[in-house]
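Derivation of every value follows stated rules applied to the coordinates shown; laboratory data play no part. These numbers come from a predicted model, not from an experiment. Cβ atoms are built from the backbone, for glycine too; each structure is taken alone.
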Structure P
């Protein structure tokens, strides 16, 4: 997993991209407690974090992973 920081609030989450449409995000307890989107009711994702992940992919700092090996 790579670490991605939200450009809006600075929360850091673990991210793995398996395809352009498949993203796995691992939230820490602290990030989940402080994200305004996560604490606003049923969590449907954070648009600012999504933009941050897309920016990381565009910048080349977050690449696609295959499932050819176990993730660490």
Structure Q
């Protein structure tokens, strides 16, 4: 499974700052509660070059990026 990117948002940790959606809007959105969420079908990061930057921008480190 090497080379596969998996992205997740820890909604228990998320505070709804929205930095993920601002940084990588093709991957992230905010749900009805204002928390960070992946857009449907974007669990692989959708090849976004801004994916890791969005994870770094999260003030509470709620975004996990695993793999390539």
Subject >> Answer label among P, Q for the case where helix-only ellipticity at 222 nm (-39500 (n - 2.57) for each DSSP H run of 4 or more, over all residues; to 500), calculated from the coordinates, equals -4000 >> reply: Q
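To which of P, Q does the computed value 2.0 (distance in nm of label points 7 Å out along Cα→Cβ at positions 21 and 37) belong?
Of the options listed, only P reproduces it.
Given 46 as the derived value for relative contact order in percent (Cα under 8 Å, 6 or more apart), which of the supplied structures P, Q does it correspond to?
On the way: P: 34; Q: 46.
Label of the originating structure: Q.
Taking distance in nm of label points 7 Å out along Cα→Cβ at positions 5 and 53 as the criterion, which structure among P, Q has the greatest value?
The structure with the largest value is P.
Taking semi-axes √(5λ) of the Cα gyration tensor in Å from the coordinates of each of P, Q, which one would give 21, 13, 11?
Traced to structure P.
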Original post:
One of P, Q was used to compute mean count of other Cβ atoms within 10 Å over residues 13-20, and the answer was 18.2. Which one was it?
Top reply: Q
